[in-house]
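Values quoted throughout were computed directly from the atomic coordinates according to the rules given, and no laboratory measurement underlies them. The shown structure was predicted, so the numbers you read here are calculated from the model rather than taken from an experiment. Cβ atoms are built from the backbone, for glycine too; each structure is taken alone.
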Structure P
Amino acid sequence: MTDSPTFPTVRLRPKAEARAIRHGFPWVYADELVTDRRTQALSPGTIARLEDAERRALGIVTVNPKSKIIARMLDRDPDAVIDRNWIASRIARALALRERFYDAPYYRLVHAEADGLPGIIIDRFGSAAVIQPNAAWAEAMIADIAGALADVTGVSTVVKNGSGRARTLEGLAEETVLLAGALDGPVRVPMSGATYMADLLCGQKTGLFFDQRDNHAFAARLGTGGRMLDVFSHVGGFALASLAGGAASALSVDASGAALELSAKGADASGFADRFVTRKGDAFAVMEALAGEGERFDLVVCDPPAFAPSKPALDAGLRAYERVARLAAPLVAPGGYLVLCSCSHAADLTQFRNASARGIGRGGRRGQLLHTGFAGPDHPQLPQLAESGYLKALFFRLDG
């Protein structure tokens, strides 16, 4: 990238809706941009000036001719300089918000477009941080991003996690590397009254899901004094929070032995080892087996991966969410609680709620919807971008 404000220019097609961009929508799709030879020749991640069809400047964008999202808005000032200082100012703004809400430096520090850094996720784990550069410009400027991150926050260890579907859609290769500092094992993360173990190099995503923190706390109130089941548990998110809240016992189910090992280490570090057990296996098969064994729990939580990561996968995803609810509902003791979660942005709240309700009914149960939870304030939403508000958690009380 260059420090000069002289950028190539890209232009919207005459019928493209410039109003949406002016009103805050951050993306330009490939069929909305003039893609002549010059534009097609731009390397992925190029910084350019965006104009409307009448050649009026709209701002500075990053361009990736290989992506369906061909341009992402970086700055609405057409003379902005996108460099390390610019990135540092965005990170500093994001940091100020997190420090208002959290006493300890464990949170999502940057939530992509919602924090003005499109395609960039940064999760902070004390003196360490994990960057997910999910857009071509972020990949190209990863050294500046890591340097600005260290300058602003003082973190000494930085991991680049280059994996996931978003990078594939950008035409980027998968790569996870340590950019700065050192790691000698999982990082301890104090959260929800428990100690979680996050594997920043080999764990899923960035190693821990901070987005469920507020939902952990709500669920913990429901599990006090009872038996708890955490399905798709990863490193024990809901289970450890429930034990911290006074649950008598917790069973964590996951297909990953490595994740369950981390959850067990977290339980031990939290002082919950005597109340915590794990069971490895396919979540659907394990729920069917538990029902056959006559097991019942006072609190059941199902937090599966994104079954509907895109619109083409929506119908199959909704059927999967319905199946989760159908299998989980019979495992809830009379008067107990069922928590169903979705991190699929393609399935909106109404669709997910309806699929969950159908599943509960097919499981032979009825209940009350007590609460609907979302991601915490370290995962702010960009109002113009529905994808930034992906997480939903439904809390039910089931009848006898």
Structure Q
Amino acid sequence: MPEYQYRIITPDGKEKKGTMEAKSVEQLTGTLKGQGNVIISVGEASAMSRDLNINLGAAVKARDFSIFCHQLVSILGAGVSIIHALEMMKDATENKTLKTALGGVHDDVSKGEAMALAMRKRKKVFPEMLCNMVEAGEASGSLEVAFTRMAVQFEKEDRLKKSIKKATIYPMVLVVLMLGMLFLMLMWVIPTFMGMFEDLDTELTGFTLVILNMSNFVSENWIFLIVGVIGAIIGIRVYSKTDGGKRFFGTLALKLPVLGPLQTKTACARLGRTLSTLLGAGIPLVDAVEITGRSMDNHHYKNAMIDTRDQIMRGRTLSQPLKSSGLFPVMVTHMVGIGEETGNIEDMLENIANYYEDDVQTATDAMMAMLEPAIIVVMAIAVGAMVIAILQPMMQLYEAIG
């Protein structure tokens, strides 16, 4: 649906701006007037206003949602009504994006709208899974249980993401620092010493000449090198968003020696945790599988879950398409199959999640223990080679003087 920007006077006399999706200007105007607002202006949202609406404020992270759910459960458990609870949460929340969204949800719920519907109006802030859980909680009268489950879900998701970031970002930072240090040495340190040797008319060894030629190349072409690196990064990012790029990088991630098994373990942990949470709240299996698929990072696992959903709709069990995909370990498909046979699939999925979440943490720690010294050794070898290239002519000069 198209997105429109509006400017209104609310029933309490405050001016408010925002954007909202609607089929037409007339439909949006009718909705706003039905809420008791006075319309100042309504028009189609420009590209700039859409971007501002998406990017204003800090992004809402899984940890923010975990804290929100935990606190909301505590407030509701104390007998506070949902309207007052939302108002208290809006005032207590530090994240500006979440604070604004909660203010809108509070206003809609105060007018008698269902909380899940009010949250779905702000789908750029609230995840689909949270909206579905709230809807199920409202329908069954167990809203506190829904938020308790989501608090655990977001907490585990935050821990999982931190483990993955730790496994990927830290080595990348070390590599960037190493390349930056080598660039500085080739740009300034090596030319300084080599200029001194040229003045002394010292004969340079073959290895030293190789390092000197590298230094000359970097010094003369550093602008093109930097532009090329930036262009390559932009090109890779753009390509990674295309279907072909998603397939390529998804395949590459699964085939890498260390990151490949980590991707599989992460997907299994997310499958178990998300599915068990959704099924425990009474979400239909087909919808739960679809939502789980959208939570997957790797393109191949997303497609596997979409195919699983389609096959379940044709009458197959959950374990059968998971096994035929060839992406999930035998233990996962066997445990899901046992859960289906015993009618205890939620507990089985939770066991899968617990096992693989611990396994991801263990694998991350092991990878860090292996990569950190390896990168430091490579850095030492690279710097040592340049030091040797400088020392060789100096030693020859000392021998000649002796």
Computing distance in nm of label points 7 Å out along Cα→Cβ at positions 270 and 318 for each of P, Q, which one ends up highest? P
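For Cα Rg over 2.2 N^0.38 Å, which structure out of P, Q has the highest calculated value? Provide the component values of the computation, followed by the final result.
On the way: P: 1.05; Q: 1.34.
Once Cα Rg over 2.2 N^0.38 Å is worked out for each structure, Q has the highest.
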Computing Kirkwood radius over Cα pairs in Å, for residues 230-285 alone gives 13.5 for which of P, Q? Q
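Assuming -9000 is helix-only ellipticity at 222 nm (-39500 (n - 2.57) for each DSSP H run of 4 or more, over all residues; to 500) as calculated from a single structure, say which of P, Q it is.
Working: P: -9000; Q: -25500.
Going label by label, the one that fits is P.
Name the one structure among P, Q that distance in nm of label points 7 Å out along Cα→Cβ at positions 6 and 390 of 6.7 was derived from. Walk me through the numbers before you get to the answer.
Numbers: P: 4.0; Q: 6.7.
The structure behind it is Q.
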Taking distance in nm of label points 7 Å out along Cα→Cβ at positions 222 and 254 for each of P, Q, the highest value is that of structure Q
